[in-house]
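The next part holds the structures, each set out as structure tokens.
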Structure P
Amino acid sequence: MPFAVLFPGQGAQARGMGGDLFDRYPGLTEFARDLLGYDLVALCRDDPDNVLSRTEYTQPALFVVNALHFFERERREERRADCYLGHSLGEYNALLAAGAFDFETGLRLVKKRGELMAAASGGGMTAVLDLPVEKLLDVFRQDGVEAVDLAGLNTDTQTVVAGPAEALRTAHAALARRGVRFVPLRVGGPFHSRYMDPARIEFEKYLKTFAFGELHTPVIANATGLPYRESEIVRTLCDQLVQPVRWSDSVRFLLDGGSPLECEEIGGRSLLKMVCQISEVFSS
């Protein structure tokens with residue numbers, strides 16, 4: 001039975017996260033504080049300035065907490081993964097776990113990524129519930145909603161869309177007329193959409209200044225739903241900014257092996273719930 005370790009992304013942050021880990025890894029915690037230029041422990045434990053939900057703070061903080069959870073798992077010599085998956089920001093933790101880069105490099109990458117994504121304001125994201133993606137696209141075609149992109153294919157009936165604020169309001173109206181449930185997400189921009197292309201261009205320049213190591217364990221890429229190719233790490237990470245998170249495709253790729261899939265999620269259960277939903281549909 002294949003065993004996958006999952007890493008959550010933006011949206012999984014919460015005040016108090018990492019509170020039981022920072023004291024166990026004082027060196028890494030101090031290094032992260034110095035690199036980021038602010039008190040990471042205070043941010044995660046207390047969020048005194050109420051900025052933990054801001055992308056430029058969320059992404060480095062969550063990367064560090066995910067990493068410390070993983071290092072603690074390794075220290076306990078728990079079952080080794082056959083593959084890693086991360087949702088959006090969590091993909092950087094998956095690549096860290098697989099040996100693509102070290103903690104310092106990963107933190108530098110997500111710091112830059114968070115800054116670039118935070119600069120992409122003027123839009124947002126919405127989760128559409130209980131509607132297959134094909135029917136969602138039909139709704140948008142019928143009502144002339146053209147400026148909204150698919151940003152996350154989470155399960156067969158949970159899709160995230162992204163776009164400028166006005167386009168999202170039009171999309172919301174189209175969904176409301178049909179009684180479709182939707183939930184606007186608390187993010188600062190239209191992530192994983194065409195509107196992130198300026199960030200993609202800048203991020204590519206930054207990524208090319210780093211060297212990446214050989215992966216000792218497969219990582220399933222958000223942008224493709226397939227295992228990373230080591231020669232295409234830069235391109236795949238750049239594509240992730242402008243392409244939807246293909247979570248359901250990623251899970252189905254593992255299920256296509258014919259064996260039941262066993263998973264463990266670092267620091268939560270939201271991804272496990274999605275895996276269960278995808279597996280139920282896959283096996284039906």
Structure Q
Amino acid sequence: MADTGSASVGTIPVQHLRAGDHAFVSYADDDAGRDVVSAFVWAGLVKREKVMVFAAPHMEDEQVWNRLDALGVLLGAARRQGQLVLSSMRSLIQPQEAFTPHRQWERITEETDKALEEGYSGLRTYIDMHWVGDLGADVEVMMHRESHAQHLFTGRPYTEICAYDARWFAPGVLAAMHSAHPCRLLPHLGDLHVEHADGVVRLVGEADLATGEEFIGAVREGLRRSGDSRSLTVDLSGLVFLGAACAVDLLRLVLKHAHVPVRVDCPPTPARILHRAGANQVPHLVINEVGR
């Protein structure tokens with residue numbers, strides 16, 4: 001059973017994580033995910049949250065700090081003040097040596113309460129799941145923890161990313177954990193994720209010059225699926241960035257399909273970009289401003 005107390009559901013960019021989110025991300029090479037963890041850490045510091053990074057056990061602390069661009073003034077100060085902490089699952093569950101879900105849940109609850117007592121707005125953790133091998137933990141026990149941890153997040157200012165190395169975990173485990181987490185992260189900043197449903201195309205991430213062809217291809221496919229008598233909703237609420245060129249291309253494509261009524265759901269900033277690009281000149285297009 002997946003968690004139900006999360007603030008976000010589905011595939012989202014790391015920039016859209018909110019307190020109460022329990023997120024899955026996977027990676028397949030040693031340098032992958034560096035931008036995700038850095039963005040996660042920086043966002044937590046800006047929000048005055050306490051941030052704990054549980055890196056892969058085989059990584060030295062110096063390597064982790066370098067990945068976080070620790071030479072920056074803000075990160076250095078956060079490290080000295082205890083707002084940013086490097087830890088490990090082994091340290092978290094001490095004095096116990098063997099992992100149990102109850103012990104980990106207990107310690108995370110304590111750390112969340114401690115962060116609040118220290119004056120922070122909440123706690124966020126990045127947990128590389130290589131700790132499973134480091135502690136010799138049973139994978140099935142870990143999976144139970146992951147799929148029954150909703151009490152850590154429901155009504156609590158706690159946010160967690162669980163990062164799985166796709167080279168180490170079996171495909172079945174990855175698939176199960178992908179489903180068990182309420183939200184799944186794009187593996188890199190700058191990615192664009194596309195989802196098609198009945199009369200809807202949902203775009204998540206960044207629509208810019210690098211992903212422009214994919215962006216327009218997704219909208220074109222959505223229009224094709226709508227046929228001659230159905231409307232299409234283009235959901236841009238999951239975008240971090242909408243470039244002007246993509247906005248113009250979107251309007252041109254919709255204009256060419258005058259037989260398909262189109263509604264674009266998007267936050268205020270993309271809405272302004274679309275209006276400036278000439279959305280009011282497309283009669284069968286409606287811009288619907290929404291929150292995330």
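Derivation of every value follows stated rules applied to the coordinates shown; laboratory data play no part. The structure displayed is predicted, hence computed values, not measured ones. Cβ atoms are built from the backbone, for glycine too; each structure is taken alone.
Values for this structure:
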{"read-out": "With distance in nm of label points 7 Å out along Cα→Cβ at positions 218 and 274 derived as 1.9, matching label from P, Q", "value": "P"}
{"read-out": "If distance in nm of label points 7 Å out along Cα→Cβ at positions 170 and 258 is computed and equals 5.9, the structure in P, Q", "value": "Q"}
{"read-out": "Value 13.1, calculated as mean count of other Cβ atoms within 10 Å over residues 58-65, assigned to which of P, Q", "value": "Q"}
{"read-out": "Read-out distance in nm of label points 7 Å out along Cα→Cβ at positions 194 and 226, computed value 1.5, structure in P, Q", "value": "Q"}
{"read-out": "Given -11000 for helix-only ellipticity at 222 nm (-39500 (n - 2.57) for each DSSP H run of 4 or more, over all residues; to 500), calculated: source structure among P, Q", "value": "Q"}
{"read-out": "Read-out semi-axes √(5λ) of the Cα gyration tensor in Å, for residues 186-241 alone, computed value 22, 11, 8, structure in P, Q", "value": "Q"}
{"read-out": "Which entry (P, Q) yields the derived value 126 for volume of the Cα convex hull per residue in Å³", "value": "P"}
